[in-house]
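Visitor: Input: structures, listed below.
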Structure P
Amino acid sequence: MSILFTPLRIGNLEIKNRFVHAGTYECMADENGYVTDQLLNRYKHLARGEVALIIPGYMNVHPKGKATPHQTCADSDDKIPGLKKLADIIHENGGKACFQLAHAGRQTKKEYTGGHAPIAPSSVGRDPMYLVKPRAMTEAEIEEAIDAYGKAAARMVQAGTDAIHISAGAGYLPNQFLSPYLNQRKDRWGGSNENRFRFVRETVMAVRKHMPEGMPLIMKLNAVDYTPKDGVTPDLAKIYAGWLSESGVDALEITTGTTVFSNMHMWRGEVPVNEFIRPLPAWQKPLAWLVLKNMVGKFDFEEMWNLKHANFIKPVLGDTKMFLVGGNRRVEQMEKLIEEGNADAISMCRPFIREPYLVKRIREGKTKEAACISCNKCVGAIVNNMPLRCYADGLPPKKA
């Protein structure tokens, strides 16, 4: 039997194989963040496809932290019944659920947050995607955000999740606090590595208060931000990873890039120029076209591109498990990764968009490689507020 199909224990949870569905924005919730039948159907098939641990897309914890129009939300108690349906359908089809907590911070616009200007640790520059300058958070807003993480975790536990995942990567609010570039505060929330880490440490504590003993807490952490000036770097990520391990985090998922400053570092492969330009107003399109065309060829797909960072960080993790995400395609390489102890589990996003039954096919010996071609048209689709699926043959025509 392949080592990929041996069980893995994370906290008090045992998963049946080494495959993890990485948290992926689906653009399938309704406009108010409630779970839909379309969302349930997606995760039903992933569970039937034998993905052991399924992390549904990043769930917003606070109205001011909503990042996208059709983002699943866990910001109020009336979301619990839908979240329970989601956990139930994953369980009924053989999988384990790990709900992901998220707050956009600066990576949003007021159209998504009920008219509130985007907030962040500091008011640093304008984001190239949303063209807005965030407002620096007050001390009360920081405490409110931490509390929101805890309350959202309580809702997820009530809904039946098997584990909880906090995204401290991809440029979202915890990542913003960890970044020396995006966090230029001089109070107890910034100015030193320890102070920048405070938001994440207190968020972990707030979430843990609402989790049953032994329930796994998993975190995503950036190894490199690729922001205009140095944010999180590998050396800094190693320090943070050690502190996360000491804080009792059960598994760490290493990633790179941020949604607004350096998204192609998150999705190496083709740059979907036409799809990214499509939703922009006419006045933005010429400049955007020039910027995007200049990116073509600079982010070619690379197998397991985060492995070097994971290997650098892993020595400080102790008993904390390592999940590797980014560029996992060939079964032979995945097996080698686990066999050599470089990772404990394989996280994938785009391969499962194209092939929800990929794990089952690998177990049955029907494939040795994921069929995903990294065209990134799935990413282009959600930028256009279209439901997540494989669009390798192109997006459908725009409605009149």
Structure Q
Amino acid sequence: MEEMKNLYFGAVYFFETTAHPEEVFERLAKEQTTTGYNTLKREYAGLKDFQAVIEELNFTINGSVYKGKVIVNFPTINLNTNGNLFEDILCFSIGESKHIFNILKLTLVDIILPDEIEDRFDGPKYGVEGIRKKLGVQSRPLLLGPMRPEVGFSPKEYSEIAFEAFAGGFDLIKDDELLCSPSYCPIFDRAKLCATAARKAEDKTGERKMYFLNIGSDLSQINYFIDIGVKNNVDGFMIHPRLNPSIINFTRERTNLPLIIHYELLPSITHGIQNGINLSLLIKVYRLSGGDIISFPRPNERFDIDTEEYEECLRKCVEKYYRTQASFPMPTGGNTARNINECRHILDSNDYIFVTGSALFEDQKGIFDSAKAIRGLLNGEGK
């Protein structure tokens, strides 16, 4: 990457401190860039090009606690010359920031990228347009079902579930994030049987189907799992980048198939009481890094996410960026027929994936009839 002096990315934080915020965030800016230079016993004027600075600061005070919003600008010249720049960006902006004295609460809510940096990200290989083209579905929302139960069945049992859901009208089926390659359900057998179930359902329905194989986040196994998936003609992979967005690049370089990005482990990072990162920011990171389909929780009795953050996650998948196409948003958790138009009302668009897990298996008529009924609702029937 060329040197980019006088260019910055902005880290946007919400905070609470017990000392004056200007003093606190000046310390943070130095701690996360050039702190320690004065131990060399002389000043280095040239270091100003590498020093983070406060761009904007707004706060109120209640008793002894300051609360507000701050933008700290970090020089892009400090970033790695290759690879996924978000690895460095997250390290600079949130890496050791919470260790600064007097910070009670610190949440990284956004990263503001200059066009020259955003242009370094390729974004989704397929995204909304590419996935729709593969499936031949242009107008309605897509319908996806995760495997249930999450764990415990054999590859044959999961393939039977996949076939019934596909035949009933589902477009996509994915493994649950908890299911990778346990002894009772080895990944090779599951990939083979579930991909075969997708092809069998295509023959039955005349519609294209896509089965996504979960390959997790273990870098020592990803090459092996990708090979298994490709040999068995799966239609895509699901991975868990966590706080390592370069896992998306690592996987993307090894396969031409679409990727579902799962939010596993993120709630412990995005919903911490004292310190964390907004989930919507990580959705942005995953999209720019190359996620074709991005999952995240929706507000319900199971998942603790507020409506405002949920709606922001939806928008981060599809809003216009410098040159990056939209990713398919895939909100999960407790979806039933009554939620089927929820995303449409928020986005004013059909470019979302409707996920129904448990609801698909609770209908006494069976998986096929339940899938057919849900598909009918997406098609506008039964309103």
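Any read-out appearing in this document is the output of simple, stated calculations on the displayed coordinates, not a laboratory observation. Here the structure is a predicted model, which means the values were calculated and not measured. Cβ atoms are built from the backbone, for glycine too; each structure is taken alone.
Visitor: Assign the value 17.4, calculated as mean count of other Cβ atoms within 10 Å over residues 20-27, to the correct structure from P, Q.
Guide: Considering all the candidates, the number was obtained from Q.
Visitor: Name the one structure among P, Q that distance in nm of label points 7 Å out along Cα→Cβ at positions 212 and 324 of 1.7 was derived from.
Guide: Label of the originating structure: Q.
Visitor: By the measure volume of the Cα convex hull per residue in Å³, for residues 156-243 alone, tell me the structure among P, Q with the highest figure.
Guide: Answer by largest value of volume of the Cα convex hull per residue in Å³, for residues 156-243 alone: P.
Visitor: Next up: For FRET efficiency 1/(1 + (r/R0)^6) of positions 188 and 204 (r between Cβ atoms, R0 = 25 Å, to 0.05), find whichever of P, Q sits highest and give me its label.
Guide: By FRET efficiency 1/(1 + (r/R0)^6) of positions 188 and 204 (r between Cβ atoms, R0 = 25 Å, to 0.05), the leading structure of P, Q is P.
Visitor: Here is a follow-up. Out of P, Q, choose the structure whose coordinates give log10 I(q)/I(0) by the Debye sum over Cα atoms at q = 0.09, 0.11, 0.15, 0.17 Å⁻¹, for residues 132-291 alone equal to -0.35, -0.51, -0.87, -1.04 when calculated.
Guide: Corresponding structure: P.
Visitor: Another question, then. Ranked by volume of the Cα convex hull per residue in Å³, which of P, Q sits at the highest value?
Guide: Comparing P, Q by volume of the Cα convex hull per residue in Å³, the maximum is at Q.
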